[in-house]
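Structures for review follow.
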Structure 1
Amino acid sequence: MTRADIIREFFAEDESRNDWPSRTVARYLHQSDPQVWTSVNSARRVVNYARGLCGKGDRKKLDSNPENKRHTKKPGWMTEAVPKPLSERREPFKLSGPMTIGVLSDIHVPYHDKRAVEAAVAELKRRKPDVVYLNGDTADFYGISRHQKDPRKVNVAHELESVRQLLFWLRSQFKKARIIYKIGNHDDRMERYLASNAPVLLGVSEFELDHLLKFEDMGMERVDSLQFAYAGKLPILHGHELPKGGGVNPARWAFLKAAQTIMIGHFHRTSEHTDATGLSRKVTVCHSTGCLCDLNPDYASVNQWNHGFAVVELDAKNNHRTSNLKIIDGEVF
């Protein structure tokens, strides 16, 4: 705050002070705070300046006076600029046609269903996909979850080894296909565990999932936890990116949240919702895919889950055709 600003506030506090002569104001200020107002004359010049009674020469002289500049330094937050945001824009991951994409979601290794995984992979091999998209929760990471755990089942080293083994097997089955690993809410447990228990290790490459699961060795690609992915015009999300819910029909819930065609996993249930909206009767079709994990875990022994996966075919114009498949007793429907 400048000395002129101090004077303006002095007048604003009591409008009757505007009638005081400048010398009276100056004398009052000098007596009140002689460290700021070192003399009556210097105070009077600033009073006249604040009242607009100085000419250009006097104003220039006052502005250049070091005594006045002592009080003109602004705090650091007083900058005439919009502050720099901390948020960062996540660029979407895009796949463009023509191509065939196999979408496998919620395998939850090592709590997977071996028969369901083998059935899904056998069907995908028959269709010869260009891309195998692991749409979240490929790993379970039970041992580092925040939930209460049975200590007899906690073996993080075994969990990591099992996930690596599955990924290596998938690479052996699809030697020429791109394999893309989407980070779901269970996969993300590793980073959340580090953030809570060993924050100094965050950002150390040796502790990142890419390194632990040997993505580079197996020629795999990564899609981050909250990063959106598009297969042509079709958004493919794990499902945890949307607000919590699911309801009776996860596909309809996804439509209500996203208001457009979308595919999700996360809820372990095969469902579809079709809606024709607006005067143009635009048809929107949403899908949720089944899972490939154990259908009877201890924490949800009674549920409505089913095994399943999806195949998305893109044409050259990035239009898509989706087959949302179910696995029942080891057979694909």
Structure 2
Amino acid sequence: MKRSVLGSSALEVSELCLGTMTFGDTTDEETAHKMLDSFVAAGGNFIDTADVYSGGQSEQILGNWLKDQDRGTLVIATKHFWGGPGDNGLSRASITAGIAKSLERLQTDYVDLYQIHCWDALVPVGDWLATMKDLVQQGKVKSIGVSNVSGWQLMKILMTAKQLGIPVASVQCQYSLLCRQPEWELLECCWHESCGFLSWSPLKGGWLTGKFKRDAAPDTDSRVGKVEAGTVKKLQSNPSYSQFADDGKVWELLDAMAAVAAAHKVSVTQVAIRWNIQRAGVTSCIIGVRTEAQLADNLGAASTWELTQDEMDQLNALSHLETPYPYEMVWRLSAKGSERVDGNLWPVAKM
């Protein structure tokens, strides 16, 4: 599995990152530990969790496994924002309490990447960044990152961090063939500012696995089926079947992905993840699985094969979003704008 340096940090991370949101929820501890072993055996070294996942059980399960590993060979990332009652937000007290609890559950002295889980409109950026800087100086955190922010928020964070002398290593956002909006600002911002980009939900809640068919009810055991039935809350990352069922472009995309998968003798899931990995600017793609079989399928997207440029171009075209103002006008009229419209993520020259 290929590895890359994460933004301006000294962290070297695998192209696939194992997300652990299912640990303690739909995945029991024994299965979780087997999946962690398989992930590392496949060359993965990057594992992502959060204090809110399964009420802290995800970190605890990971910690029970981590204490028996060679800690220095792994990059462990966690997040803080919704830590629990009285523990919400990015105040100094909240972050300080949050990292203490995370380290205790993870059974380690430090986390490699400590991320805010969301933008906090009530706490000035400089305040929580100063707290993060203190954690780095104390040795509890190696690098800091952010997650789920808009373009202007990311830029404000990066500029404030530079002023405080505390680099931001990465941003973690949803990104897939059915969620390409991060290309409008976030990916370009990362490229210009040497910030790593971590993509989550590369399968768009299961829609990009190829297992759903036109005019056929989804499997009730699938996440999409549960959302459709109303037993799981509908979110951006948890789309229902009806959300895309009448969209002919989505079915055209899925048909093309199935053809590409057949040509490479891989699964549609692997095509979706492989496209994600090969997109310019993506440092690592976070995979979230419930079972060992799903993990084995996802790991098949690692760099033992690649999509051709023609295949990438086809998938890009079929998943292309109409570019809104002001992006369309800026890209059309600025230098290299024609290349941008044709599918490049940004102009050749950095600003």
Structure from which 0.95 was derived, FRET efficiency 1/(1 + (r/R0)^6) of positions 122 and 178 (r between Cβ atoms, R0 = 35 Å, to 0.05), options 1, 2: 1
Structure (1, 2) behind the derived value -9000 of helix-only ellipticity at 222 nm (-39500 (n - 2.57) for each DSSP H run of 4 or more, over all residues; to 500): 1
With distance in nm of label points 7 Å out along Cα→Cβ at positions 186 and 282 derived as 1.3, matching label from 1, 2: 2
Entry that produces 2.4 once distance in nm of label points 7 Å out along Cα→Cβ at positions 106 and 274 is calculated, selected from 1, 2: 1
Winner on mean count of other Cβ atoms within 10 Å over residues 130-137 once structures 1, 2 are ranked, highest first: 1
Read-out log10 I(q)/I(0) by the Debye sum over Cα atoms at q = 0.06, 0.13, 0.15, 0.16 Å⁻¹, computed value -0.42, -0.95, -1.26, -1.38, structure in 1, 2: 1
Structures 1, 2, by FRET efficiency 1/(1 + (r/R0)^6) of positions 82 and 98 (r between Cβ atoms, R0 = 41 Å, to 0.05): label with the highest value: 2
Answer label among 1, 2 for the case where mean count of other Cβ atoms within 10 Å over residues 10-17, calculated from the coordinates, equals 11.1: 1
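Values quoted throughout were computed directly from the atomic coordinates according to the rules given, and no laboratory measurement underlies them. Just so it is clear, the structure is predicted and the values come from calculations on it, not from any experiment. Cβ atoms are built from the backbone, for glycine too; each structure is taken alone.
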